[in-house]
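Listed next: structures, encoded as structure tokens.
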Structure P
Amino acid sequence: MISVCMATFNGERYITQQLSSILQQLNVEDEVIVVDDNSSDETLARISEIDDSKVKIIENQTNIGPIKSFEKAILNSHGSIVFLSDQDDLWMANKVSDVMKAFMDPQVMMVVHDAIVTDKDLNTVNESWNHYNGNHFSAGLGSVVLKNKFTGSMMAFRRSIETKVLPFPAEIPMHDWWIAVVCLQEHYKIVALPAKLMKYRRHDSSVTGHGHNFFKMLKGRYQLIISLLALRRE
């Protein structure tokens, strides 16, 4: 069983297209867990219009942010393989099948892949997100602590790592960053597929890929290190 975990917030413009690209790849027993972070637009109405029993909606009564929303989605999912998804991208028709092939190796704990970078209208900006963002998955733990090379929307992992990564520690920079550094610290087998299995839409409302305050960035990396050291002591 596959679980797709998604956090939404004011995503009415793109959510229908994204969910459609996901649902056409899933089997009847699979699920999409959507945690809506108290949207003020028509996001929930657009999701309800799809009317697919695989889609389960959880509504936050207050805005808790993407990290805790993804945590809630993962905790409420049931699949042995968990895919993370943004609300505004477009999955290629072979994304699920290609990723699941990699999981045929029982030692593989995480699979990541590349994507085509687009603007808000899906016009190509760069043929490779990994090239665009300078991602190198052969880099060690220290390098990834300094700069996140793992993007959640291009990530899937086995349910078995949940006990290691959840709950997400307070004040980490982002959930995907934490999942990646935990997997590296635990020496889990990670497969990086070179295939572009998604159109990664970049626009003014995108959460990832934008600059941040220097001191906030420094604090986030410090928190990653402290949280990793705490995990080692458990």
Structure Q
Amino acid sequence: MDRKTKMLIYAAAAQWFINMIALVVQSRKRKRREAITYAPIDERDWMRREYFDNKIWKNDTICVNILRLGREPFFRFCQLFRDRNLLKDTIHLTVEQQVAMFLHTIGHNIRNRVIGTNFGRSGEVVSRYFKMILHAIGELRDDLIRKPSLETQTKIEGNYRWDPYFKDCIGAIDGTHVQASVTPDMEAAFCGRKTYATQNVMAAVDFDLRFTYVLAGWEGTAHDALVLRDALERENGLRVPQGNR
């Protein structure tokens, strides 16, 4: 091999080595690039606010039809989340908007895609905030579910129509069927008296219409007596004090 050929080989190797170093340096620069920061999307946010102002919060009738709550209790509900530091406003989504999407979903059994289309959000955003609000409501369980009072209600005590029959009563128990989403292999167990899959949910309320106990999860084919027995046998289940009904 002559001298000229060796020089060409050395030059090609050197060029290849320089190119590799350049690629490594460029790759490291890309990794160190500052993250993109997003500013509010003014036009889109304005359109979303218009939807809430004109379609949901326009009056109490529309608000109840869509959210199952009037405007005053709805905003008090949202303020409770703020006071307890359970939910916070984000750059594109206020607490009111988050809660409205949640209530609209459960109030009408609407699918994720429909909510995303109506409120101008992606499916991921709708799903993420649904889980956040569901957790926040769970944190209010001590406020929403009260222990039954053992005292005779003033509306019963001394009333000749109710006192002889309800003086020892602390509430009422009933069951209801709530639509459930289950896998195809479980549908037979959850399809009872309804044409669709349901859960047989048992609830107990006091005379002020406050929930004192809720048991969910039983299949739609389960008998009410079976659900009641399960509630009484659970370690932290339904407890009826002796002498009361």
Of the structures P, Q, the one that 11 was derived from, the read-out being relative contact order in percent (Cα under 8 Å, 6 or more apart): Q
Cα Rg over 2.2 N^0.38 Å, for residues 94-133 alone from the coordinates reads 1.48; which among P, Q: P
Source structure (of P, Q) for FRET efficiency 1/(1 + (r/R0)^6) of positions 62 and 78 (r between Cβ atoms, R0 = 25 Å, to 0.05), computed value 0.90: Q
Computed -10000 for helix-only ellipticity at 222 nm (-39500 (n - 2.57) for each DSSP H run of 4 or more, over all residues; to 500) - originating structure among P, Q: P
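A value of 25, 20, 19 was derived for semi-axes √(5λ) of the Cα gyration tensor in Å; which structure in P, Q was it taken from?
P
Laboratory data are not the source of any read-out in this text; all were calculated from the coordinates shown. Owing to the predicted nature of the structure, the values given are computational and were not obtained by experimental measurement. Cβ atoms are built from the backbone, for glycine too; each structure is taken alone.
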